[in-house]
Structure I
Amino acid sequence: MRYFVGYPQKQHTNLMSMRDALILSGQSWADRKDKTFPNVGLAWLEPTGPWEGQKLGFFKALRHSHWIGLYKEHVFDVNECRWFDIQNWEESVATKWIAACPNATGWKIRSSLEIFG
């Protein structure tokens, strides 16, 4: 957590904060433009729902956004403090996360960061 400026007072992480933490850590990384899961890296997820396409709809989704770590076919979910295979994570943790988001219908990858080395 030492690379997250303002933590623990600021207990959320947006894309800029995550990029800054990766830079401060000295880790080599790149944005994935295709917004698919990285082989090794991080994905910032957001719920989908009726707010999509609305002016400022992103802000409704942002409140419930969620970061996960990925290593090949495995997901680390910080809220669960453990690793899952991707399918198991989607069927259990993601389903629970989306159910807790009012009016959410699913989820999508907002940003994906590939980590090298």
Structure II
Amino acid sequence: MLLFETKYRKSTVESENGCRATVGIADTWIKRLHGFKKKGLSRSVEGVVIHPCSSIHTIGMKFDIDVYFLDQKLRVLRVYPSVGPYRCKSVPGARYVLEFKSGEVVFPFANIGENVRFT
């Protein structure tokens, strides 16, 4: 059943400044619940894109993450660097969230107001 599918599809995300990363796509409620915590996921991708999403939590995380909130047009609304375990972040109007393990991808991957694209 797709509702409980836990295998992440992969995509490449690219910022306006040319940074690229491989991400897992969390597009079901169970994948959104797990986010970047899914066992072994951080070894196979550099980050996770969560959709639809306007808030995240890091309960159960064992590492810091860099978080990018995006609007419907994939424009960066807010950036939270090095969000530690047991934290919550929310951005009204966000539709996507990019999460990267802190230090794994160039920071900042994209700046506020810039667009990202998926290929």
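To test your reading of the models, identify which of I, II gives 15, 52, 31, 2 for P(r) over Cα pairs in 10 Å bins from 0, in percent when calculated.
Numbers: I: 13, 43, 37, 7; II: 15, 52, 31, 2.
Answer by label: II.
Among I, II, considering only mean count of other Cβ atoms within 10 Å over residues 19-26, which has the greatest calculated value?
II
Taking distance in nm of label points 7 Å out along Cα→Cβ at positions 83 and 107 as the criterion, the highest value among I, II goes to I. The maximum of mean projected area of the Cα convex hull in nm², for residues 11-66 alone over structures I, II, that is, the highest value, falls on I.
To test your reading of the models, identify which of I, II gives 36 for relative contact order in percent (Cα under 8 Å, 6 or more apart) when calculated. Kindly include the intermediate steps, with their values, before the conclusion.
On the way: I: 36; II: 29.
So the calculation was done on I.
Match the computed value -1500 of helix-only ellipticity at 222 nm (-39500 (n - 2.57) for each DSSP H run of 4 or more, over all residues; to 500) to one of the structures I, II, and report its label. Walk me through the numbers before you get to the answer.
Working: I: -5500; II: -1500.
Matching structure: II.
Rule-based calculations on the coordinates, nothing more; no lab input. For clarity, every value in this text was computed on a predicted model and none was experimentally measured. Cβ atoms are built from the backbone, for glycine too; each structure is taken alone.
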